[in-house]
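Below you'll find a set of structures to go through.
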Structure 1
Amino acid sequence: MYAVIRTGGKQYRVQVGDQLKVEKLPGKVGEEVKFEEVLMIGGDNNYKIGTPRVAGASVTAKIVEQDRDKKILVFKFRRRKDSKRLLGHRQYYTRLKVTGINAG
């Protein structure tokens, strides 16, 4: 059985036991997180598609890690103007392990 959830403005296809990296969520390592915004649930030729969400469905996950991603560099320049700018950015993220899918 799998589910499609939405968090942080993105959609993820998850199964029980999957680990995924999402935008930073509040909580500490070891805490449970519950996702109510389930867009689809599928399995052995059976599926439910929500309009926009599947009523009563939820996905539970455990926070494995709270960290920052590797640094990306943003370099901007304007040719022939002697104008350069270098910026770096490290995005916060949360690593989750899916523990259960409730079809509702």
Structure 2
Amino acid sequence: MVYDLTWLNYLPKERRLIRTVLVLESEWKWEQKEIDWDFHKLLVAKADLRVMVFQVPNLAAWQKAVERLNSLVCACEQSLPGDHYLLAGWIADVRRFKHCDYVYDPG
């Protein structure tokens, strides 16, 4: 598969894919370019929910990463209203995850 994790929904008897429920990418290097690289895969995914899991050194870096990822969604000409992302970052200095939902609304 292209993604680190994919949830697919099939018609059981026909074994036919009916929808992609979730796609997830993760990047554990702290460099923004590495996070961006994996996030680009989510931009082309067609799924109910796209999840990006990443790690950053501190809360300021988490905020910067979230703003950057949101801007990538806005810059992608194929983004559609209602595209739903969950951004989850492991903040190393406090040793916990912080997350946020982002739903694309060009309006």
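Comparing 1, 2, where is distance in nm of label points 7 Å out along Cα→Cβ at positions 35 and 59 highest? Result for distance in nm of label points 7 Å out along Cα→Cβ at positions 35 and 59 over 1, 2: largest is 2. In this comparison of 1, 2, the computed figure 2.2 for distance in nm of label points 7 Å out along Cα→Cβ at positions 3 and 75 is attributed to 2. Structures 1, 2 were shown, and relative contact order in percent (Cα under 8 Å, 6 or more apart) at 21 was computed from 2.
Of structures 1, 2, which gives 66 when percent of Cα pairs over 15 Å apart is computed from the coordinates? Walk me through the intermediate numbers first.
Numbers: 1: 66; 2: 63.
It traces back to 1.
Identify the structure, out of 1, 2, from whose coordinates FRET efficiency 1/(1 + (r/R0)^6) of positions 19 and 91 (r between Cβ atoms, R0 = 30 Å, to 0.05) was calculated to give 0.95. The read-out comes from structure 1.
Computing FRET efficiency 1/(1 + (r/R0)^6) of positions 11 and 27 (r between Cβ atoms, R0 = 30 Å, to 0.05) gives 0.35 for which of 1, 2? Value 0.35 for FRET efficiency 1/(1 + (r/R0)^6) of positions 11 and 27 (r between Cβ atoms, R0 = 30 Å, to 0.05) corresponds to 2 out of 1, 2.
When distance in nm of label points 7 Å out along Cα→Cβ at positions 51 and 67 is computed across structures 1, 2, the figure 4.3 traces back to 1.
The value 1.00 for FRET efficiency 1/(1 + (r/R0)^6) of positions 43 and 83 (r between Cβ atoms, R0 = 41 Å, to 0.05) was derived from one model only; which of 1, 2 is it? Walk me through the numbers before you get to the answer.
On the way: 1: 0.15; 2: 1.00.
Only one of 1, 2 returns 1.00 for FRET efficiency 1/(1 + (r/R0)^6) of positions 43 and 83 (r between Cβ atoms, R0 = 41 Å, to 0.05), namely 2.
To which of 1, 2 does the computed value 0 (helix-only ellipticity at 222 nm (-39500 (n - 2.57) for each DSSP H run of 4 or more, over all residues; to 500)) belong? Clearly, the read-out refers to 1.
Just so you know, all these numbers are worked out from the coordinates, no wet-lab data involved. All values derive from a computational prediction rather than experimental measurement. Cβ atoms are built from the backbone, for glycine too; each structure is taken alone.
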